[in-house]
Structure I
């Protein structure tokens, strides 16, 4: 059939259907999806969960990533959404209704806490924070209204490790579901579903993406009915993911084990170096024998991620900005799991009632990247010079006062 130039610009020639196979994930973009006949068009809603009905609800690219994540999580189904925050919002809204109640650890991701309190609260969903060290004692907080218990183990600032199986047992006994923010460990170091958790969540922006250029979150479940509740809620919220981002995430998954192992080994050496520094009064790392929940971490986890915190001496607080500005390789940024080493500074004591064990002083969270160990230690050593100068000057003042 002969067509005009205008039409030919829109309809390219038919291409061969012969399979083209490559090791890289194919990127298939779509908003509109077309159908072969009226019956397929009219029944397209039936394919929301497993087939294709509209680009927002899934493409071959996003479905391939979801299937891959489900396999890695030991799940029946998985769902990818635009960010880790979107995943936490989706999981909470899919499970809870007005009149229900949520329990969340004090260590839960700050924006997610705000979402639960400031967005869901006015919608009639109540929430209560709990000490992340409560473990089986959480049974005392559960009631007939409790529908969801969030866990984050370790907490991403102070790194308390929770006894997830004990919390799951108490929650299920009370008829509540358990959702885990497993972003720190990822599926490589801890598999929440294998420990009884109902919803395993990750911010794929971190370890999976791995390069600081991707925003995506995932939810993995064992139960088909729960998956469909999540999928429906995602549709109602208009959540969709870019196929290009899915391909980036899939590429990140391929190198994720190697990256995490390398960064973790470097982190062990940096922890050892920091433990000998007089500026540091405490290292918050689950592998440290004196860390809250260390025994549970050793029992349940396959290893430690390259993300941990340090507590500096209180008198060094005024020098923080000067020291951070001297850093050349460590960048000031609130994330982790990428190839670049990062430092995030915050005060975890704000809004917390269960930090009596934490010594006073500034808290820095370090994410170790893929730079050479000797270069990272050299960067820290030169940046810490003002701390050392302050200590020397303070000693001199002390000696003069004693004289």
Structure II
């Protein structure tokens, strides 16, 4: 008797849903994410070192400049939601991505602190507007059952290609010359412009297929009555707490490189290794985390777990400064693992909250407010993180307390919301 052979899917078949989805909007977003993620991988690894070693800006100047840019990014994230409703989320995303690409190239020309602030402001505002436009496109283009899966798939794609970008950046870090850093920064701008061009080809307009408003919630003209996110106290509170939690990204891309390079005995290439480990872990486990956060209760629990893991990561980063080379590397790897697990849990939980607590008839405005939290975190992170690590272990302890308190308060708000809905 001949045994039937079971054909396992090839790597191409496994990657197809991620890299070449059937839906044209999903496909355009995927390929744009690929290009922009390669850019991010390079930028995260080399930007801080480029700013301080090549451009010659002190770390405090970089932190303050990025904080000023982040402050402007808060308004950009909020305004992008209302702009998306006026001209379309895709158009906003194209313009924001192209503007960011030009700004990344302009970093090579910034010679004074004032010029650095101007360029950083354009780059950060572009990125903030992209995030709002992306979530609005997903909210308007996909049904409720598919939105979270789409976010998770894009997150996987993003992290895989950030890892590839980080690997490319490792070449510049290993060469460690002025020219190497300049070429790396040039690549970040060029890749971001490619991402914008890819979005231009997304011709299909978003359709609000998931909106199913009760007739009682419609105005006299038959249009859905929109709730304002600015009057939704629970949504605003969760957004503010997410701003604190999202400082973890600045901790990873600004604080960790400065800490590794200036306070531990490890070589600078360790930065690329830790970032690659982060993106690998997130790529493998993000879908798993998304499947665990399908409702408000599970999302609140996941965010609480993320807060505990972030506190643990802060403690491990602090410990790495006091050991030998081998101990420092081992502790930093453990910190990167804890940090990565916190990232996937907090992001998956936050996605669910941003979608489920929003008014589907006013997706752009709600997602604009939600992404304002990310912009606030991006604004606060460079200044808060750089200031904290200058105080050594005490600074790390403060960061750990902030992350844990924000996560537990978010869970408490969700439990209160569930109690009112029961």
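Derivation of every value follows stated rules applied to the coordinates shown; laboratory data play no part. All values reported here derive from a predicted model rather than from experimental measurement. Cβ atoms are built from the backbone, for glycine too; each structure is taken alone.
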Computing Cα Rg over 2.2 N^0.38 Å for each of I, II, the value 0.97 comes from structure II
Re percent of Cα pairs over 30 Å apart, for residues 63-286 alone: value 32 computed from one entry in I, II; matching entry is structure II
FRET efficiency 1/(1 + (r/R0)^6) of positions 143 and 359 (r between Cβ atoms, R0 = 35 Å, to 0.05) gets 0.50 when computed on, of labels I, II, structure I
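Have a look at I, II and say which one yields 26 for relative contact order in percent (Cα under 8 Å, 6 or more apart), as calculated.
Going label by label, the one that fits is II.
Assign the value 2.6, calculated as distance in nm of label points 7 Å out along Cα→Cβ at positions 103 and 311, to the correct structure from I, II.
Going through each structure in turn, the value belongs to I.
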Calculated from one of I, II, mean count of other Cβ atoms within 10 Å over residues 135-142 reads 16.1, and the structure in question is I
Computing helix-only ellipticity at 222 nm (-39500 (n - 2.57) for each DSSP H run of 4 or more, over all residues; to 500) for each of I, II, the value -27000 comes from structure II
